[in-house]
1. Given a value of -20500 for helix-only ellipticity at 222 nm (-39500 (n - 2.57) for each DSSP H run of 4 or more, over all residues; to 500), calculated from one of I, II, which structure does it belong to?
2. To test your reading of the models, identify which of I, II gives 0.05 for FRET efficiency 1/(1 + (r/R0)^6) of positions 22 and 334 (r between Cβ atoms, R0 = 35 Å, to 0.05) when calculated.
3. Kindly point out which one of I, II the value 36, 24, 21 was derived from, the read-out being semi-axes √(5λ) of the Cα gyration tensor in Å.
4. To test your reading of the models, identify which of I, II gives 3.5 for distance in nm of label points 7 Å out along Cα→Cβ at positions 46 and 142 when calculated.
5. Given a value of 112, 49, 31 for Cα extents along the principal axes in Å, for residues 166-357 alone, point me to the structure among I, II it was derived from.
6. A value of 3.5 was computed for distance in nm of label points 7 Å out along Cα→Cβ at positions 78 and 94; which of I, II is the source structure?
7. For mean count of other Cβ atoms within 10 Å over residues 14-21, which structure out of I, II has the highest calculated value?
8. Looking at relative contact order in percent (Cα under 8 Å, 6 or more apart), point out which structure of I, II has the largest value.
Structure I
Amino acid sequence: MEQLSGDILQTKYALDTFYFLVMGAFVMWMAAGFSMLEAGLVRSKNTAEILTKNIVLYSIACVMYMLIGYNIMYGGVSASGWMPTLGFGGFGAENDAAAVLAGGDDAPYYSVLSDFFFQVVFVATAMSIVSGAVAERMKLWAFLAFAIVFTGFIYPMQGMWKWGGGFLDMNGFSDFAGSGVVHMAGAAAALAGVILLGARKGKYGKDGSVHAIPGANLPLATLGTFILWLGWFGFNGGSELKVSDVAEANATALVFVNTNMAAAGGCIAGLLFARLWFGKADLTMALNGALAGLVSITAEPLTPSPELATLIGAIGGVLVVASIVILDTKFKIDDPVGAISVHGVVGIWGLLAVCISNSDATIGAQLMGIGVIFAWVFVTSFIAWYAIKAIFGIRVSEEEEYEGLDVGECGLEAYPEFTQNRS
């Protein structure tokens with residue numbers, strides 16, 4: 001085959017870089033989805049605080065990943081694959097035209113900075129998972145302190161073990177777009193925080209009864225779910241990394257279709273299972289079912305057929321309904337938005353489901369990855385949460401919790417006309 005001309009090589013580079021940036025922007029838009037979903041599923045008196053957490057955690061993630069996290073995750077690994085080489089000092093040299101024009105398999109096909117942008121929105125997504133699980137009773141500044149540790153150190157270390165070429169990758173662990181590296185990691189950090197934080201006041205009775213605490217705005221929660229569904233096309237589609245030839249373009253299209261079908265399967269299965277269990281069509285379970293379908297397919301959206309992707313998502317939708325109820329009623333884990341179930345329990349299912357369609361994956365490698373990521377993130381997060389609790393405290397007072405975190409933490413209300421008399 002004749003060597004591609006310089007113009008074609010540069011065009012392919014520009015196309016892949018542009019695609020990478022657009023997919024990163026899609027994932028960044030998921031921050032809005034998490035904000036709307038969480039704001040809809042908490043009580044109105046905590047809305048402004050949850051929105052503050054989401055926009056500030058995104059900003060902290062960007063800064064910490066720029067300063068520390070990206071270099072830990074992609075700065076090189078030791079021979080054993082366990083430790084980063086810690087090559088701090090920016091992102092490395094940007095690609096020049098000569099390297100691109102050289103062609104061949106080793107030639108760069110997208111900008112270094114586009115890679116940073118795509119990766120930084122992933123770490124923000126993982127931290128957003130934590131936000132909803134600890135909602136309505138955690139101190140704002142304690143949460144933001146943990147965000148610094150999680151985005152700068154905890155997340156990048158386990159990310160390096162897989163996506164940075166570390167020992168999980170060396171041993172065959174498969175996680176295409178992050179059912180484990182992003183979603184289960186965020187859920188493990190959330191679980192550690194919830195255990196130390198405790199349940200919201202009034203959630204559980206002394207007799208073991210469970211009292212539902214409905215969210216304030218289900219239209220907003222539904223909007224948030226649709227935004228997340230849209231953003232997931234960037235999450236999974238961008239993880240193909242390349243789109244500028246026929247094979248990669250076809251692969252990207254399949255990833256988009258499988259992502260969409262898994263979400264649809266999860267939504268329908270979640271709604272049907274909730275109807276059979278509760279006797280009613282529960283909107284919140286349909287929403288979480290769709291998200292569960294998305295998490296289910298994230299570990300491997302390329303190798304299944306669309307029909308199989310729909311089934312994988314549907315199983316995730318059933319699992320999330322069962323998990324939310326069991327964690328709430330049996331284990332008294334108070335998770336206002338179901339984040340631990342959606343991203344943790346279903347994240348594990350997604351990693352195991354890889355073996356159904358990907359012949360290169362093994363159950364042993366997948367179980368190893370699940371165990372390592374969960375243990376690392378849970379233990380280090382528990383230590384971080386415990387230290388923050390000992391130094392600053394992590395829970396607001398009973399009075400602040402009763403009045404709402406909008407007033408106690410932010411000094412304003414999201415819906416002031418509901419509580420203030422008009423003159």
Structure II
Amino acid sequence: MKKIYLIDWSSFIYRMFFALPEFSTTSWEVVNAVFGIAKLFLNQFVKENPDYIIFVKDAKWENFRHQIYKDYKATRDKMPDNLKSQMSLIDKLLLSLNIKSIEKPWFEADDIIWTLATLLWQNNDFEVFILSWDKDLFSLTTKNVKIYDTQKQKIYDDIEAQKKFEIPSKYIIDYLSIVWDMSDNIPWIPWFWPRKAISLINTYWSLEEIYNHIDDRDFIITKKNLDILKENKEIAFLSKKLATIDKNVNLKNFFLEDYKFSKNNLLNDNSKEFFTKYEFYSLYKEEKKLKTWDELNLNVNLITNDLDLEKLFDKIKLFKEIVLDTETTSLQVMQANLVWVSIFLDEKNIYYINFWHIWDKVSNKWLKDFFTNLFLLDIKIIWHNLKYDLEIIQNFLNKNEENIFLEDKLQMWFWF
């Protein structure tokens with residue numbers, strides 16, 4: 001199935017802002033929310049690799065719900081200044097990542113998300129994930145429409161949504177009509193807390209059916225609560241109207257292919273420039289082109305006789321550090337024989353000491369003296385596989401010789 005991410009812009013931005021401590025660039029520009037979004041795309045979204053990503057924005061200024069209820073969302077805190085200052089940067093970031101957004105005058109992001117989800121879930125080849133934490137959107141969940149909490153890495157389908165709210169997901173809007181939704185300042189029925197609302201919904205299902213049975217002799221609540229319910233009927237239905245999401249937003253110019261996501265397009269010239277400008281160094285490092293052996297233009301010198309080995313040792317004494325590596329006939333130390341030794345001094349001084357190959361090679365005694373004197377030098381030796389190479393060298397030095405030399409020196413290397 002093709003994965004579609006519908007991202008609730010406002011909910012998403014706020015969560016990124018509060019998820020990370022505030023930090024700024026060297027020019028004192030706060031960028032924690034911008035960085036959080038960029039990191040989510042380059043790390044998590046690259047791994048998850050959805051087929052489509054759609055950022056859905058709220059309409060600027062008021063929407064149709066404000067005409068129904070003037071105090072709609074009136075209790076919401078003002079956007080923090082340090083988040084407000086990042087909004088234009090977030091737009092630039094998404095543009096640099098080739099991520100498109102959608103918005104519609106007069107409608108909230110929830111309305112557009114619901115319209116898109118209703119349109120898309122009918123295709124059995126699509127799996128729709130809604131990245132939002134608004135409670136009303138949980139009413140959308142089905143087998144292939146899910147709420148995705150990216151921070152907790154939890155996905156809610158209709159079954160998980162029912163576990164969370166303790167009611168069938170399709171009645172979550174009715175539930176919110178009874179209890180107070182603080183985030184949107186939707187009015188509520190006084191003293192009807194979640195437990196009472198859950199009991200009513202699981203008995204009568206919809207708000208309409210609750211009021212259709214309100215005069216039944218076996219209505220499940222006490223007379224006091226019954227009176228409150230009757231007195232607040234108008235408020236309850238106003239709340240449901242405010243909480244109900246419009247799933248018929250006109251999106252005639254919407255084409256899904258415009259929102260195709262390609263993880264390979266995230267790092268491009270524009271995004272690299274953006275990351276460099278805002279010092280997101282951990283997200284992007286300039287790729288270094290691998291060179292071929294010919295392009296390295298290295299000067300490799302073969303050491304195939306004892307005289308050349310002596311000259312090499314004299315040259316090594318002029319350096320403060322070298323790189324040393326061995327090649328053997330086996331990865332098992334006790335079975336391995338030394339084949340050759342490579343020494344790197346710099347790009348123009350790379351040496352290959354042949355001890356095993358059938359062409360000209362150094363002698364056993366001279367190579368033993370080479371190692372003996374090398375370990376007595378006050379230089380740094382950089383190893384590829386320190387323990388293995390030291391064991392190989394120690395075994396080599398101990399073979400065919402009565403004098404076991406540098407034992408203490410080698411044991412000291414092992415200890416470090």
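1. Numbers: I: -20500; II: -11000.
Only structure I yields this read-out.
2. Numbers: I: 0.40; II: 0.05.
Value 0.05 for FRET efficiency 1/(1 + (r/R0)^6) of positions 22 and 334 (r between Cβ atoms, R0 = 35 Å, to 0.05) corresponds to II out of I, II.
3. Values: I: 36, 24, 21; II: 73, 25, 19.
Computed on structure I.
4. Working: I: 1.3; II: 3.5.
Only one of I, II returns 3.5 for distance in nm of label points 7 Å out along Cα→Cβ at positions 46 and 142, namely II.
5. This figure was derived from II.
6. Details: I: 3.5; II: 2.5.
Considering all the candidates, the number was obtained from I.
7. Numbers: I: 18.9; II: 15.8.
Ranking I, II on mean count of other Cβ atoms within 10 Å over residues 14-21, first place is I.
8. On the way: I: 25; II: 14.
Going through I, II one by one, relative contact order in percent (Cα under 8 Å, 6 or more apart) peaks for structure I.
Every read-out reported here was derived from the displayed coordinates using simple, explicitly stated rules and does not represent laboratory data. This is a predicted model, so every value here is computed, not measured. Cβ atoms are built from the backbone, for glycine too; each structure is taken alone.
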